[in-house]
Structure I
Amino acid sequence: MATGPSATAAPPVEVVLTEVVTSLAMLAHAYLEPPASDDGSDAVVDLAAADIAIDVAGRAFERIAPRLGPDERSALARLLTELRLTYVKKRGL
């Protein structure tokens, strides 16, 4: 009797969500610091999209923070803090 392929183990949730937090942070940064357009016009900052990405990244980080090592927790917290400061500066313009 043939057996089906073995199931793969799911990765730890903190590994997956760390990648999600990082991806959302990069996305929010792209919304806050868009590249200049080819025609020389000003790039458009999308504060609403950045706000959503930052909020979701922050909530995911809060959920997994207790499961992270101190170095990884500090690095992600620093990343989100810097991103939030950039958002506040851009919003204040």
Structure II
Amino acid sequence: MVAAERSITMFDLSRQRRFDARLDRGELTGRHTVGQAVEHYLDRMGIRDNGLRWTAFSRGVKLDSKRLIADVPVTDTQWTVMPEVSAG
């Protein structure tokens, strides 16, 4: 797959909200970080962060929020976005 043709799909935990991002369309590019993509998802879906840190998981593994989207393996195209919660 050519990087310019890459896309990612972000879901909430219940999979009721879905956002598809083609990386060649300008909203998100490979130069954005995973954290910026998560913020963009929250903004587009109208989800308030409520002071929580939000993160993305792909195939059960937490994605590094500082990692560039271009550096995320091409097999990780579906992300679940959820708040980080600690039992505390």
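Structural remarks
- Highest-scoring entry among I, II, by distance in nm of label points 7 Å out along Cα→Cβ at positions 24 and 56, is II.
- Source structure of the calculated read-out (FRET efficiency 1/(1 + (r/R0)^6) of positions 32 and 64 (r between Cβ atoms, R0 = 25 Å, to 0.05), 1.00) within I, II: II.
- Structure from which -4000 was derived, helix-only ellipticity at 222 nm (-39500 (n - 2.57) for each DSSP H run of 4 or more, over all residues; to 500), options I, II: II
- Structures compared: I, II; top value of distance in nm of label points 7 Å out along Cα→Cβ at positions 8 and 48, i.e. the largest, recorded for I.
- Which of I, II leads on Rg/Rh (Cα atoms, Kirkwood Rh), largest value: I
All of the numbers you see were taken from the coordinates with simple rules; none came from a lab. None of these values were measured; they are calculated from a predicted model. Cβ atoms are built from the backbone, for glycine too; each structure is taken alone.
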